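Have a look at these structures, which come just after this line.
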Structure I
Amino acid sequence: MRNVILSAVLGLSTALPAAAETIRVGMSGGYFPFTFTRAGELQGFEVDLMNAIGEATGDDIEFVTMSFSGLIGALESNRIDTIANQITITPEREAKFAFSQPYVYDGAQVVVKKGNETDITGPESLKGRAVAVNLGSNFEELLRNLPYASEIDIRTYESNIAQDTALGRVDAFVMDRVSSGQLIAESPLPLALAGPPFDEIQNALPFRNDEAGIAMRDKVNDAITKLKEDGTLAEISQKWLKTDVTKPLAEAETATE
């Protein structure tokens, strides 16, 4: 009888759902419209995304804000579990981290002071120019890998990247296409897009490449798939970006033809 009762108890325990985890999510809190603070409240595309993932997985979401340049180190040292700050998949990062599937497809964009967009028309026009990028961003790496990178004065910023461009302290800055367009639409600064996007990028959530990190990545991946299939991810994109950036660019272009 004891064995029967024990077996029944064990069977009941295996049927119970897994205990909820807390997913510690690092973000800068200063990257409009993806993660920013307004009226003392952290909000944006990434905040809504992670909250939706938490609802799908049954986990608690804890947001941890810090400077962008410190996020990777915080992930490596186990102070956070992932980064939701438009982290682009690169070969170097893939060698270190376990990435979720992409949830944003974007492109690099040159932005200049309004009136200069006829002079600077894309990445080739950056030769001999002072160009700002966010410190530690994939755009810094992208510029440094251009065949003519030695001819560009690349300046890294923690903040004021748009202001210094508008004031003429640098000739241009490079950021992702979506947030560049949003920045121009929302800001009073005299800025303009200079040419089309010149590189496709895929943004995803990085996790530590160990057993626990991969398990969390797999669970989050399942949630992202669900959010794509039920339209939630597209709704979040439309809310914050006024467009759907959740599909590959080629697929999105085909859908609009």
Structure II
Amino acid sequence: MRKSLLTLGLLAATSAPVIAADYTDGDIHKNDYKWMQFNLMGAFDEKPGNSSHDYLEMEFGGRSGIFDLYGYIDVFNLLSNPSSDKADASSKIFMKFAPRMSLDALTKKDLSFGPVQELYIASEITWDGATQKVDAFAVNQQKIGLGSDVMVPWLGKIGLNLYGTYDSNKKDWNGYQVSTNWFKPFYFFENGSFVSYQGYIDYQFGMKEEYSSASNGGAMFNGIYWHSDRYAVGYGLKLYKDVYGIKDTNDFESSGVSHYVAVTYKF
């Protein structure tokens, strides 16, 4: 699941109201934290191509000084099932690393304004280990741009990033991506567990005609998850439109709906 959970989201259920980051006292490590979890996943009709398969995801994130990090590693077809949609895939892994460098912490100044709580130099690296010689859709991209944490009604603090995209397979820049992610606990049980609405939007635009059959496209993930201190169980509905710049056709669908189920163990 190509998702980007708000890294502070797992703390949101018990945290105090969010205020702007303030590093003017010089203590850039006062907000440090880290987390890691394993997600056993099932994907159904995943786009592009309507693939249904299982996978294991190691997901992690945290904050250390000026650096904010989110990432995951997916491993597909865990039981090497020959009937799996991933059985003959050119790659059995997918990785995303999304480090951001806080401009507030770097300058030790409060750069917040209006609903914007903190500013970052944001980056994202995605890679599946395949090459275009064996897979026309092999992924090896690096993105760089401006990131932020923004307060919005009801959802609270969301991440909002704008990147330029460099495609290492093409050795060229190819369009832009705007990404946002959220984590909103909205129902709490007496034992401290809660239900959350969590998800993200990744939207690409301005992609070049020689590299993409569609100049824009993206996906939106909407998840409803139950969380305890150690476990989580959830369902996600994902909406696609010409995802990854692939024009939707009857022969190869890149638009539509897919479904995900997840069981999580938190370390």
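Readers should treat all values here as calculations from the given coordinates under stated rules, not as data from a laboratory. For clarity, every value in this text was computed on a predicted model and none was experimentally measured. Cβ atoms are built from the backbone, for glycine too; each structure is taken alone.
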Comparing relative contact order in percent (Cα under 8 Å, 6 or more apart) across I, II, which is largest?
I
Of structures I, II, which gives 168 when volume of the Cα convex hull per residue in Å³, for residues 50-201 alone is computed from the coordinates?
II
Output -500 (helix-only ellipticity at 222 nm (-39500 (n - 2.57) for each DSSP H run of 4 or more, over all residues; to 500), calculated) maps, among I, II, to structure II
Per volume of the Cα convex hull per residue in Å³, for residues 106-177 alone, the highest-valued of structures I, II:
II
Value 18.2 of mean count of other Cβ atoms within 10 Å over residues 42-49 was derived from the coordinates of, among I, II, structure II
Out of I, II, choose the structure whose coordinates give Rg/Rh (Cα atoms, Kirkwood Rh) equal to 1.06 when calculated.
I
Taking FRET efficiency 1/(1 + (r/R0)^6) of positions 26 and 74 (r between Cβ atoms, R0 = 25 Å, to 0.05) for each of I, II, which is largest?
I
Matching task: 0.65 is the computed value of FRET efficiency 1/(1 + (r/R0)^6) of positions 58 and 234 (r between Cβ atoms, R0 = 25 Å, to 0.05). Pick the structure from I, II.
I
